[in-house]
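Undergrad: Below are structures written as structure tokens.
Only the coordinates and a few stated rules stand behind these numbers; no lab work does. Model, not experiment: these values are computed from the prediction. Cβ atoms are built from the backbone, for glycine too; each structure is taken alone.
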Structure I
């Protein structure tokens, strides 16, 4: 599966690429703002990103039928509310993204399967 990772943070971006690749998927790291969206099955976005404002990015991804995993810190409730209002497919805390990424991907891409994971939203 092709997974687009919209992340300008120099620590989070490579970490997510490594995790996604380790799960057998094809990661595509997008570090700079662009109007050209990749052909992907799934996107991972940072709700607090100033480079990829979720109010713009999420509708563009939805228009291409790309499922969205959005994340923010567990104390960043207002960012999670933004993700909820934008109908992201899954809202995760940064910790969940770190420790439960395989289960989250399954939950988002194969909702009929039971995954040991919950949404922060």
Structure II
């Protein structure tokens, strides 16, 4: 059984993948960059009207491919650029946060988070 929240995230993932962006809607056991991971943001849902319209808040973790510091920075900038250009019309970018080093599985990756909201009907 699916619900509108799960369906909306799946459609958003497909729209990003249509722009040749590698996307996961869960945190994998092993990260293989370059990749974008869709996470829930806080607050997860906020009402946008008095009816059944809600804003689904998500955080995209953009992870650049490994390289020297200079090249990794360029790779991350390009990945952010690609994600912003791939945003579907129903998604609103709230902000792009500063780059940081994501540490996972004894590795470090240059990353940045993009906050977005999708308007959905429940």
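Undergrad: Which of the displayed structures (I, II) returns the greatest value of relative contact order in percent (Cα under 8 Å, 6 or more apart) on calculation? Before the final figure, lay out the partial values.
TA: Numbers: I: 20; II: 27.
For this comparison of relative contact order in percent (Cα under 8 Å, 6 or more apart), the top structure is II.
Undergrad: Follow-up. As an exercise: P(r) over Cα pairs in 10 Å bins from 0, in percent, calculated from one structure in I, II, equals 14, 52, 32, 2. Which structure is it?
TA: I
Undergrad: As an exercise: mean count of other Cβ atoms within 10 Å over residues 38-45, calculated from one structure in I, II, equals 12.9. Which structure is it?
TA: Going label by label, the one that fits is II.
Undergrad: Please compute distance in nm of label points 7 Å out along Cα→Cβ at positions 70 and 86 for structures I, II and give me the label with the greatest value. Don't skip to the answer; put the middle values down first.
TA: On the way: I: 0.5; II: 2.8.
Comparing I, II, the top value of distance in nm of label points 7 Å out along Cα→Cβ at positions 70 and 86 belongs to II.
Undergrad: Given a value of -11500 for helix-only ellipticity at 222 nm (-39500 (n - 2.57) for each DSSP H run of 4 or more, over all residues; to 500), calculated from one of I, II, which structure does it belong to? Spell out each step's value before the answer.
TA: On the way: I: -11500; II: -8500.
Working through the options, I get structure I.
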